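Down below are the structures I want you to see.
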Structure 1
Amino acid sequence: MKTMTALLIGAGDRGARAYAPYAAAYPNELKIVGVAEPWPERRTKVQEAHQIPAENSYESWEEALQQEEPIAEIAIICTLDRDHFKVTMRALELGYHVLLEKPMSPDPLECILMEQQAKKYNRQLTICHVLRYTDFWSKIKEVIARGDIGEVVSLQLNENVEVMHMSHSFVRGNWNNKEKSSPMILQKSCHDMDIISFVMGKECKRVSSYGSLLHFKEENAPAGAPIRCLDGCPAELECPFHAGRYYLGEGKGWAKKFTEDHTNEGIIKALNETPYGKCVYRSDNNVVDHQVVNMEFADGATATFSMCGFTREQTRIVQIMGTKGEIRGNMEENKISIFDFLTKQETVIHFDRPIGGHGGGDQGIMRTFLREIQIGKNEGGVSSASASVRSHLMAFAAEESRMHEGQSINIDDYYQSLQETIKA
């Protein structure tokens, strides 16, 4: 396989720490030749790590994509959610193959238009549904496709967000407000809508959903709690979410996501200046902290999904019930159990310790993306833009249902109405 070149657009946590390191680990496969990032410290770090020439270091995506010709074969796009559409449309127009961080866009119409743009220019558009590329989910898919548990009747998937991850990313962080980023079911759980579709191997036809912001709101703030935790909160020793105690203690690794100065002084400065120092009950968050989704598939099989921010661990737990057997799995434990109803035999598979984030999915998607480009496989691979659009529509429909007291949404009708809007 020849070495391919990439422009990294967005050098934050996902861009710089999840995908760009693949080029350092496998320089025979990928070389980062350009970076666009508004934070000077982040931009400089990537530039130095990958020996990017100064003329290919940009402060904005607009500057990086203003040329008439692409500077690389691939654009790895990891900007904030609401920037995805414009960046992706321009990159595809210029001739880049695109690896796009999820979600595609907070707007369902934009998701469809991006898929159409990729087809128009015959470019690869892969959304970072990295779970598809893990040993854990690949093996589950294989077991189901082989017929080991018969026909799937029902699937249950729990996403345990973990309580401090919830407070960091979805109460204080970039994804705390759906008007500024995306609804929780899209931003965090489009992974889950996608992986459910992936292992079921058939189209979801209907969804309904319930959920709310139950805890992280003003009325639950401790008496006398200030706007910022470091301004003398009387509940400092009783509140698990106290920013100073957490980010200077067990959560120090999370502090790296909002400051490039990792000293105690640097963290304290950032807590006094950024939303990460705010009281979790006095932030501008409005995304749900728990949500359930019910799904019906083409053959009548069903699935249930539960996302909750109030868990002790960050993992996904799955149970898949078939006519001949059952699969159970826990991503944190990195193992699955397959039970045969006839023989009563249980087979337990322990997977090797994954390399990289998301159970090895971050590295897996990079390798597969590069190979699919070189063999010209825009559709029909491990994932595709059209598959991602469909699973995104499941998330959008779930949010629509939640906002309308659990009303059942027909996915085909929903998709058709969006296409008619585009034509109009």
Structure 2
Amino acid sequence: MKKRGLALLLTAGLLAGLTGCAAAGGEGGDGAEKVRLMVWSPSNDQSKDSGEWLQTMCERFADEHPEWDITFVYGVADEASAAGQVSQDPEASADVFMFANDTLTTMTDANALAKFGGKYKDEIESNNSEEVIASLTMDDNLYGVPFTTNTWFMYYDKSVFSEEDVKNLDTMLEKGVVSFPFTNSWYLPAFYIGNGCTLFGDGTDEAAGVDFGGEKAREVTDYLIDLEANPNFRIDADGSGIAGLRDGSISALFSGSWDANAVKEALGDNMGVASLPTYTLNGREVQMTAYAGSKAIGVNPNCDNMVAAIELAVFLGSGEAQQAHYELCSVIPCSTELLAQPDFASDQLVAAQNNTFENTSILQPFVSKMNNCWTPVENMGKGIRNGSITHDNAAEQTEEMNDAMNSDGIS
């Protein structure tokens, strides 16, 4: 039976004592304490094609901790679905798992995510930017070990666009065909946020609500109507952007690191990667601004072997493990130690993701009312695509979107 009470021991003041007890109590007949850890990660982290990153790292961790005789039990859960599984039945779930930071409240509401304190918190904070740490912090408590940032950026064909061209979307549209996930509500807000629209104040004040209305939002809707009608613009959906890169009908698209291999296969040496461009709105250059977050290693507060689980989580998010994660699985590191190294600093893919995270994004709010924001924005993109939203009704439709984002649901 897993011990709920152990979760209370994960405070800054008690972690050091807990570590000492575990080390002293581990001396058994064979000189090592028997420990069982269930670990979940996405399937790609465990496949032979990607060098079995998870198994390799866990075995390396075991070698570095002879005080424990560790049995690892592996399971598959991606970062998005892990939250639902763990929160539904924490006691039957993994001890260590990966999760996306926007699922933080789902797990904390279910008491399914341990806090990191003491020397562990110090180590995590010392190896990550303030922005990354903020993505995993609630009420001054740190709930995970980050291993990558989670946002999107731009891929482009270097034979079509120069480095100067890709600084502005409208300049690009004069020279080549650009694809964008127009009906995807994780992407479309970039135009509105760039022009001053806000979500829950700084992203944490639920009472502040959403401000996607007024003139600043209406003029973005008008811009988007013209963008969709541009003959050099394509709506990316169901892989059409990647397919267009392959056949040469599209020269740029917006996505994340998960599409890097497919883009490289399509463009070869002509693959360019850049953070988000500006767009020209009524004669002004406005910076596209993406949602961003992180992915992290979490620990179940109900696990039996709390110290070993915490130590493993910190190791899996360490610079050493992140470097292997990138080399084997193309997972972009966020470790400040790694990013300062020449090989990573000069890597265009690493630079694009982290530059977007640091400079052209906002932290995606993880307050519960954020769930009301996805459908209205999706409907805006679909309405422009199908012609039901026009310049004539742009102001009215923009206010309807704003009202819906501030409601408790769509009527």
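In terms of mean count of other Cβ atoms within 10 Å over residues 142-149, which of structures 1, 2 is highest?
2
Out of 1, 2, which structure matches 15.2 when mean count of other Cβ atoms within 10 Å over residues 62-69 is calculated?
The read-out was computed on structure 2.
Which structure, out of 1, 2, was relative contact order in percent (Cα under 8 Å, 6 or more apart) calculated from, if the result is 24? All intermediate terms of the calculation are to be shown ahead of the outcome.
Working: 1: 20; 2: 24.
The structure behind it is 2.
Work out which structure the value 1.8 belongs to, where distance in nm of label points 7 Å out along Cα→Cβ at positions 78 and 366 was derived from one of 1, 2. Please list the in-between numbers first.
On the way: 1: 0.9; 2: 1.8.
Working through the options, I get structure 2.
Could you figure out which one of 1, 2 the value -11500 for helix-only ellipticity at 222 nm (-39500 (n - 2.57) for each DSSP H run of 4 or more, over all residues; to 500) was computed from?
Comparing all candidates, it corresponds to 2.
Taking mean count of other Cβ atoms within 10 Å over residues 102-109 as the quantity of interest, name the structure among 1, 2 where it is greatest.
Largest value of mean count of other Cβ atoms within 10 Å over residues 102-109: 1.
A short reminder: the numbers here are calculations on the coordinates, not readings from a lab. What you are looking at is a predicted structure, and each value in this text was computed from that prediction instead of being measured. Cβ atoms are built from the backbone, for glycine too; each structure is taken alone.
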